Structure 1
Amino acid sequence: MHRFVIEPAINSPDAVAVIDASSGLTTTRQELVRGVQAVARVLVSRGVMPEQRILMCCVDRPSFLMWFWGAMWLGAVPVPVSTMLTEKDYKFLIEDSRAVGVAFSEEFEEVITAAAAEQPFLQWSQLDSEVVVSSHDVETPEPYPSTKDDIAFWLYTSGTTGFPKGAMHRHADLGFCTDMYASTILEMNASDVVYSVAKLFFAYGLGNAGYFPAGTGASVVLNPGRPVPETIAAQVTTHRPSLFFGVPTSFAQLLSSDISDDAFESVRVAVSAGEPLPADIHRRFRERFGVEILDGLGTTELAHIAISNRPGQSVSDSSGTVVDGYEVSIRDENGEEVPDGEPGTMHIKGDSVMVGYWNRTAQTRRALMGEFLATGDTYVRNSDGTYTCLGRTDDMLKVGGVWVSPAEVESCILELEQILQVAVVGAEDAEGLVKPKAYVVLANPEHSVNVETEVQDHVRARLAPFKYPRWVEVVEELPQTATGKIKRYLLRS
């Protein structure tokens, strides 16, 4: 069994493990363990067996952690999924994962209930809050004797294909990421209080606010609501975290808000991941709030950050240097390593690299090159040993740290009769962050009134909100190759 479940009391059992920022209620480490055991009993009563999947659509509350560790306690595999999806998305994820059960927060009862209908493998679903701590007919099972190579959890990623894939991670990955990054780079310990803008269902957030605090003894502040600047500032001021994890979009929003300049005075270091941090945001955040942001590179397939800046030594426009325990290789299209200063595709080797994608043999073989993971990012190694991201090797967009498939957005826009052709590419907003932009060709050129509003409203109503195009530009034609492929590089430029 993983050490974070059977050895949670790195400090006192009565020490605070979790603070619910919305209610102010605290959960001690001992109470968290009791909740984990309660979930294990619920799963036993449901007939759950080791290695079966439990899908989790849960907001950031202590119950999320109880279900995550509770599934592992029994040897089952928790599969946290985004809380930002549609019924169609959840229907696919439940069926693809072959989950036998779904735990969900009350906020998602309607959409999950609809998605769970007529599923071939699903046996039950229930509110994550409905966990009975004591039971007369079910005893707490002994922790399942998992090995380091047993599958611990899955996280779904669209990756470079736009098609959701379940990345499978081992029990060993949790301890490796904690030791190499949280303990070594951040020196996270029992005196720290953690705040993560990234939610627990992200690989990034799961480490930040999930297994890092569990493995180091730190406390974590969980925000179950939307991470708007005013809320973040109020919660940071109230609970005074020492470690703050965000994404470039959240840092940009904080800089654009009217929050107090001393809101982050308790924070000793901030971390950014999910997409490259613009140099201007790095500089302005330090100047205004007095906090250094450490940018880093991590992927769902790596579980967490493998290239990182160091406290006191951060280099803007850079992901930093390689984290101990990892090895990188930048390669050209022929698989040959490129010299410093020349761009190539980033490959990373380390013990936290996923086992593979569930039931996606072809994608797994493309992603895993021997012991190396091909991240799909174009990088260059600088003369000072740092690494700089030049963008995606493919056409996928990363918006607010979340993958967006242009093909999915284009397909949605083409549902509008007035749109003849469309191409979606990434464009930078005023803060230098990438957002979707749609170029459209109208079926009737005279129908140009309110096109932007119609397109945006249509996408918002059918897809997850972060996928809608921030700009819609009407053009007479799209640049194409002789074979009819859109020349996206011309639109991006």
Structure 2
Amino acid sequence: MLLKFTSFKLAIPFFIAVAVSACQLHSVDKNVAPSLEVQPDAYLAASLGDAQAQSKDPWWESFQRPTLNKLITQAFENNFDIKQLSLRARQAEALIDGNKADYFPQLSISASQSVQQADGGEQAETSASSLGLDWELDAFNPIGYAAQFQRLQTLGLYEDLAALRLVTSGQIAQTYFAAVAARQTLDLLEQQVKTDQRLLNLIELRLSQGVGTQVEVLQQKARVSESSSLIPLAEARLRLEENRLSVLLGQAPKASSWVSPSETLLFNQALPPLKVPIDLLQNRPDLRAAKARLVQADAAIGEAIANRLPRLNITAAYSQSSDFLLSPIASASASLFLPLLDWGKRKAQVTRNELLYQERLADFTELYIEAIAEVENASYQESRQREFIKRLELRQEILQKTVDVTEDRFKEGVDDYLPVLSALQELRVIERSLIEQALVLINSRIALHQALGGNIHFKKEEQHEPS
């Protein structure tokens, strides 16, 4: 019987070796790439840019608007969406130190005291105390995989935070310039009303001198009324954009304006550097976040595989009691847990995590393709928008000359008022349209900066690279 027991003990290492050889430790790939390769020469946007070096400044500084710079910096500190995501990232970061503790022995101490009273009234007091140690050795790296999973989750949240800052900065810039466009439209309408009123005075003067008709007076009064009716809408639009800016800045709407009356929609039209698509993987925070979650899924595969391997646990205890009959007791033990038969439960978890990895790889690749399309769309749209504005400006120039000529002929009595009215109506539409199209152009540039990643990174002290 003793021989059989000894043989069984000697066979334990053999069974462990067989189990370990059946399950290989998983290697996490930190340099994973999208499953679709894009050829650089097929990247249309790169042909539209120039050869200037990539700027390290935040994208909004390229507009050279100190007020806009200040507003975006303020939003990063006070915007409540950014605050919430920042707190979630810090919560995940706090768990990293907790995971590190799993590598080390866990110590615990306990103490107790009891009082017993006999029937005769005698009391007996007993006190006891113990010190315990519990330590799971990370022999096959399950703790390491779990810790890596947590670090990657934290990294993904900080990249999400950078992506949210990029989106918020874009929203602030769009709202800022929308307020500029609303103010310019308001100024234009007030100028148009003055011009129309001046022309109305001229027509009424001519009518008093027996030249012209009452119909011409009524037509011009309708023109003045039409221009005036658009002013309240422009005022409302300006206020709405100002209020939206306040909310983005984490403030209640205020009566004063965020935008200077002298602000314009002009900007440096030189395109930012447009390089090969692979650069987007480093520049765009949403792609960096997707990559972190992909590697995180890879770490989850490693953890699931490690959970199929043996676990070694060491425990020790030291206890003593005030009872004189008992001496201090010290004990130590090592235990080995090896899952032999779980009816496929742990294997199913490995399969599930492998499929989750494939799902996130597909999502990462699709996001990469969409990022390339966003750069292509924004750059090409800006190029065509510039051409459209040039043609509008040419049309405006022709209409302005038409108005000048017809108005002179009207004053000289050569023509009636109808050609002047027709030319003015077209000119007014073009003047207002030019402001709106200038806003479309600047929004295309904002979209291009966001598609390129905008040099948005979280602070160095917030970085947690996967290890």
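Read-outs throughout are calculated quantities, based only on the coordinates presented, and are distinct from any laboratory measurement. Only a predicted model underlies this, so the values are computations on that prediction, with no experimental measurement involved. Cβ atoms are built from the backbone, for glycine too; each structure is taken alone.
Here distance in nm of label points 7 Å out along Cα→Cβ at positions 209 and 313 was derived from just one of the structures 1, 2, and that gives 10.7; the source is 2. When helix-only ellipticity at 222 nm (-39500 (n - 2.57) for each DSSP H run of 4 or more, over all residues; to 500) is calculated, the result is -7500; to which of the structures 1, 2 does this value belong? This value belongs to structure 1.
The value 27 for relative contact order in percent (Cα under 8 Å, 6 or more apart) was derived from one model only; which of 1, 2 is it?
Values: 1: 11; 2: 27.
Going label by label, the one that fits is 2.
Work out volume of the Cα convex hull per residue in Å³, for residues 105-304 alone for each of structures 1, 2, then name the structure with the largest result. Please list the in-between numbers first.
Numbers: 1: 172; 2: 341.
Going through 1, 2 one by one, volume of the Cα convex hull per residue in Å³, for residues 105-304 alone peaks for structure 2.
For percent of Cα pairs over 33 Å apart, find whichever of 1, 2 sits highest and give me its label. Structure 2 comes out on top. Taking distance in nm of label points 7 Å out along Cα→Cβ at positions 169 and 345 as the measure, the highest value among 1, 2 is held by 2. To test your reading of the models, identify which of 1, 2 gives 0.00 for FRET efficiency 1/(1 + (r/R0)^6) of positions 265 and 321 (r between Cβ atoms, R0 = 25 Å, to 0.05) when calculated. Value 0.00 for FRET efficiency 1/(1 + (r/R0)^6) of positions 265 and 321 (r between Cβ atoms, R0 = 25 Å, to 0.05) corresponds to 2 out of 1, 2.
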